[in-house]
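The structures considered in this document are given below.
Just so it is clear, none of the values below were taken in a lab; they were calculated from the coordinates. As the structure is a computational prediction, the values presented were derived from the model and not from experiment. Cβ atoms are built from the backbone, for glycine too; each structure is taken alone.
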Structure I
Amino acid sequence: MEMSERNDTEQTILKVAEVLFLKRGYAQTSTTEIAREARCNQSLIHYYYRTKENLFTRIYEKKLSLFLSDFINGSKSNLSFREKIRRMIEAHFDALINNPQLPFFIFTELLSNDKRLDMLKESLKMHNPAEFKVFCEEFQDEISKGNIREMSVFDLIILILSLNVMLILGIPIIKKLVTGNEETFDNFLSRRRKENVRIILQSLNP
């Protein structure tokens, strides 16, 4: 097998596995099924990735990175503190809208396997810890100046997650409740994006 063909096969396996894992989760997806959908011999999956766990880990780490990157990177800008918060909320919201299966996939696996929690912790460490530390210090400085109320960065993150993630998880139901065409639903999402920003920024007021 030539190098280009081997790379194509490896990437095809990865893409097919990603679709199946996102749809069914780790436990309900077999390497036999992945091989069938990828139209390759099952032995090739073991050749490239050794085990189903290794293949899943590759995908899960990628999705965790996507889930966290825009959210954390928003803290790096030279904007005002409240504008940084706004950017963090909006970037996280947009990432979830573009990947609506992501929250359910991540949280389901976190609840079903303690190893996934360790992966989440490692992913957090890898995402610009120095910049995020600066943001935490700035957060405490804003509290000391009386610009925002007493709260922890963790509380802020949980608030952002709860508003953004719950909306995404509810999209299948919300679509049935919001009558109209796709443009009507897009307008609804745009309003919710602004409302989430407003609620969170207002919650910071002393």
Structure II
Amino acid sequence: MTLEKVTLILQTHVPATAVEYCAGLWKATPFELKVSKSRQTKVGDFTSRGSRRHPRITLNNDLNPYQFLLTYVHEVAHLHVYLKHGNRVDPHGVEWRTTFTDLMIPMLWETVFPEEILHELRRHMINPMASSFSDPKLTQVMRAFDKNASQYVVLGTLPEGSIFNFQGRYFMKGKLRRTRVLCREMKSKRDYLVPVDALVSNIQLSLL
């Protein structure tokens, strides 16, 4: 993969003021960058792929520019931690949190993020979570810039007990378990773990 191809992808998906910085991250530690179709279970991921091939980072193509940027740096932080520590540390442990924060600091300016996002993002980056969608306040301001903002909400922002539609089935939201939520399908009464950052629709909010 070439720097020119990576730059073209970044020009399409991140704020213009972040392109040079993000391209520089790739140039310093090259990896395969792939933009994928929207996935219900994740917005991005990092795969080491062994010693013979470049690591791969994939990101969903429907993320707004600010979420794409945040997810891109999130995954690059995984790459940096992997190159330094291999698989010997917690994927979202102190090494990753420190690296992620360090990589995001140059981007925490009004020239990159809108003021309403920047306020919540600066707070979030003091101790970043495994998924930014676990932070309801940050998720809310981020989602306001989505093209389909009025159609979907992030599961993690709903109160416990809410009824929602996910992949054509209705569930009741239960307890949070790290990065997933224990939810009960209304028809079968079976419990499922649904990603906290899943986009859901047709919401009936809990009255509790």
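Computing distance in nm of label points 7 Å out along Cα→Cβ at positions 133 and 173 across structures I, II gives 1.2 for structure II. State the single structure among I, II that was used to calculate relative contact order in percent (Cα under 8 Å, 6 or more apart), giving 20. Structure of origin is I. Determine which structure produced the value 3.4 for distance in nm of label points 7 Å out along Cα→Cβ at positions 93 and 157, calculated from the coordinates; the candidates are I, II. Structure II accounts for this read-out. 17.6, 54 is what came out when Rg and Dmax of the Cα atoms in Å was calculated for one structure; which of I, II is it? That value comes from structure II. From I, II, which structure was distance in nm of label points 7 Å out along Cα→Cβ at positions 101 and 189 = 1.6 calculated on? Source structure for this number: I.
-10500 is what came out when helix-only ellipticity at 222 nm (-39500 (n - 2.57) for each DSSP H run of 4 or more, over all residues; to 500) was calculated for one structure; which of I, II is it? Among I, II, the structure yielding -10500 for helix-only ellipticity at 222 nm (-39500 (n - 2.57) for each DSSP H run of 4 or more, over all residues; to 500) is II.
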